[in-house]
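Listed next: structures, encoded as structure tokens.
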Structure P
Amino acid sequence: MKINAYAKLNLTLEVVGKRKDGFHNIKSLFQRVSLHDEIEIEKSDSLDIKCIPDVCSNNNTVYKAYELFSQESSVKDRVRIKIKKYIPCCAGLGGGSSDAAASLILMNELFGKPLNDNRLIKIGGQIGADVPFFFNGSTALVEGKGEEVYSLTPIKKFYVLIVIPKFSISTRDAYEKIDSFQYGRTNYTENILMVLKKNYSLKDLEDYLHNDFEEMYKREDERFLHLFKELFDRTKKNFHLTGSGSALFAMFDDKTSAQKTQEKLDKEFTVVQCQFI
């Protein structure tokens, strides 16, 4: 059995407060894109979870998904899971979370659906804050620490270029740093939700793209300051951070425009072209 595990972009990401449990509450507009990992599963005599290329560890999200699924479903059979990785790690694209959600869906199918959708989503939330999104369509308002997911009418099929920097960002470290940043004073997510209710254009959406981590990095991280400037100088296009980084993205009305911009970057940057789905 096979399934694609799709990446996501954060069109907005506002940190609205710190919780008593140490996590942060967010308000964010998530959008699924066509960049994806490939997950394949089958029954096996022994547990075997393999990444290609080998970027996984024994405590990665798919191992956690298997362990929690076994506990909740009482299924003790072993599985062989192969993960073909195309979504970069530690880039803010949700690859690990998407892999976990896809693996839970596949295991549930493989063993005759012992768990309903709500229980699968609950398990996902135990693995990672944004795992629940990957069970819920293509566009969603995400709140709380990521577990509150409200599916929306899908956004128009814009094209995207994603630039993968040579450095990665630890989500944990990013959220520890954000406490020293004055977050919680913007209203971009609510504004972009209002835009989506109208006959909107790409420019309408771009006016409200926002990420608190991007604002923080632009103040204190020379790597990002240099990267944003170089991308704009080369393309005359504004790129935006997704998640807590490090990947940056720009949106386009059509594939031709995206391709022309990519040609200006290919020699110096790792660039992925995809689209909203």
Structure Q
Amino acid sequence: MADRAFSTARLPGFSAIAIFVFVALYLPLLMLVFYSFNSGKAIGVWEGFSLDWYGTAWANDAVKAATLRSFGIALTASIISTIVAVMAALGTTRRRAFRGQTFIYMMINQPLMVPEIVTAVALLIFFAWIKVNTGYQGIGYIVVAHSAFCIPFAYLPIRARLEGMDRTLETAAADLYATPWQVFYRVTFPLLLPGIIAGMMLAFVTSLDDVVITLFVKSAGQETLPTYMLGQIRRSVSTEIYAISTVLLALTVAMLTAFFLLTRKKD
């Protein structure tokens, strides 16, 4: 009798551990969504189904202002970080291996390896020095901070896409006297576009959800949606916060699903 192939799914306790992990991860999220439709104000006490809290959140001018500011920052930061990530990915993949390549790769991904609180404190000190010397207090600091922090999130899917692309078409275009710009615009860019979109979406979600860096960098009156929610929770947890969190969760899930569809490999 032939031995069956090894599978971790047949190890003792695998199913129980898998179930425990999924329950620990997703049960709190399901409870959040469930209680966002609660008609009462009491936390954890179901008093009937209602959409009133979604209407209350929509009518809240502070929520609207914070949401528009968050989306504006996230969109700008994702565009900037994606442009930088494309150039970095091209510079580290579309050339021969060189001394220091690993160091450059490490530096690009530095925000992923360094604790976010450390990055936030460093940006606070750096921007404080600029504020003192220039007097500028605008929202540009948040945009720059988010752009720098989101670069590796955009870089990884773009680099992965480039490494999976066959260079034959680019070589053929160059042999047919296409300039480097023509090769990029007519061959590389169309093939790379799914990776660019995926990287931009990942950067957008990362910027939209950021709290730590935003708290350290923002000035007065520059609340984003996550920092607004944190401020409200410090006072009292309301069902309105549940409703806002559910909308953010739905948006994040939708964008991550699109990210998965764009980056999955076809048979």
Structure R
Amino acid sequence: MLNKTFPLDHKSVSLLTTRGLTLEKIKEQIDESLDFFLELSRAQGLNIIKRQGHYFFQTKFTKLEDAEFCIVDIETNGSKIERHQIIEIAAIKVKNGKIIDSYESLVHTKEINPHITEITGIKASDTKNAPSLKKVLQEFKTFLGDAIFIAHDVKFDYNFISASLEKCGFESLLNRTLCSLSFAERSISSYRYGLSYLNDSLNLNPNATHHRAMSDVMTTYGLFIHCMDRCDASLNNVEDLIKFSREGKRLKRPKLDPLKVDEK
């Protein structure tokens, strides 16, 4: 998932994940020098490297056990980036199945809709002494680095954070992404794939508090590990995993909700 400002077209992005892209093809699509393009992409979380005369995403050659995945969740005071903002963010870094680092913060805001407070439990007064959005995003961007960005229904979290970075004067995100919901659809046969439902059916996070950022991150972590354990052994690198999560065959869903059947 690359933002609209990334200069390379869809076909070129696909080649960066597979057979590689020639220097000539890159130069046709960028206005700046190659070195500047590569450096700016790296600063935005995307490493592009040269191998045997062609350019690739580095993740094409990153083995799964060596990759750093960053599982992220945000809470916001509304769904419209033009009018709303992040009020809480949490993330963990995962390598070879183990948590190696974490980050979380409330974000200062003057107003939170009562409906949002009812869902999250977060009141505006709770954020009174929290750092500003700009400071939190700066810290988060440093924490994220070039890790693979994972979230449940990743488009919302990734796009909201990326647009928020731009609003605060930073460059947008270019990190490679993996959607844990899409990954689960191809790894687990489930009646539904909402995070709360999967937690109830798989007991991913026994202490879950749904719609709090770090709790949802830990539930997603449990789901990610559960799915990885069921992955095809032929997935050798990060790009193989991303492709499987997006294009692999979805598993057939049960006709009846097993949670409700068990209650009878």
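No value in this document is a laboratory result; all are computed from the given coordinates. Predicted, not measured: the structure shown is a model, and the values here were computed from it. Cβ atoms are built from the backbone, for glycine too; each structure is taken alone.
Assign the value 30, calculated as relative contact order in percent (Cα under 8 Å, 6 or more apart), to the correct structure from P, Q, R. Could you put the intermediate results ahead of the total?
Values: P: 25; Q: 30; R: 20.
Matching structure: Q.
Out of P, Q, R, which one gives 229 for volume of the Cα convex hull per residue in Å³ as computed from the coordinates?
On the way: P: 127; Q: 229; R: 141.
Answer by label: Q.
Give the label, chosen from P, Q, R, of the structure having the highest value of FRET efficiency 1/(1 + (r/R0)^6) of positions 34 and 226 (r between Cβ atoms, R0 = 30 Å, to 0.05).
Details: P: 0.55; Q: 0.85; R: 0.15.
Answer by largest value of FRET efficiency 1/(1 + (r/R0)^6) of positions 34 and 226 (r between Cβ atoms, R0 = 30 Å, to 0.05): Q.
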